[in-house]
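Structures are listed in the sections that come next.
Please treat every number below as a calculation from the coordinates, not as lab data. Just so we're clear, the structure is a prediction, and the values are computed from it rather than from any experiment. Cβ atoms are built from the backbone, for glycine too; each structure is taken alone.
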Structure 1
Amino acid sequence: MLAKRKEPKAKRKILKTLLRDMQGTAAERLALFERLKAAGAFENEPAVGLAEAEKALRGLAPMAKRS
């Protein structure tokens, strides 16, 4: 009988996690993202994903302040 191959799990995108799973305003999420990034929490993450998440959070933060 052949053994089943384990398929690698898809990695969750940082942006998706920050926007969907975390509570707080966009400004609070941006501040948390910056603190985690400074602490080295995203060492194994691709730079493109980090830049995408930071850009999106920076774009959303001013909108949240106007509301």
Structure 2
Amino acid sequence: MTPRLELDRKGQIDEVVSDGGGHLERLDKDRWFLNLVNADGSSVAVWIAGKVTMFETRDDVAKDPTP
């Protein structure tokens, strides 16, 4: 999948897709679908009823090379 963050016209999350196997999609005002793909190809699907109260995007953070 191509990673993307799609917002609605109010700037709220509509859909988030990661190239690592995560997919969050708004189905309705307060209803969501979340799918997470495991390394072995299996997946976990979750249907959520509620509001997203906050979101942020995070850049890749390199690990500290010092032990």
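So here's what we get for this one:
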read-out	value
Top of 1, 2 by relative contact order in percent (Cα under 8 Å, 6 or more apart), largest first	1
Of the structures 1, 2, the one that 0 was derived from, the read-out being helix-only ellipticity at 222 nm (-39500 (n - 2.57) for each DSSP H run of 4 or more, over all residues; to 500)	2
Test item: mean count of other Cβ atoms within 10 Å over residues 27-34 calculated as 11.8, pick one of 1, 2	2
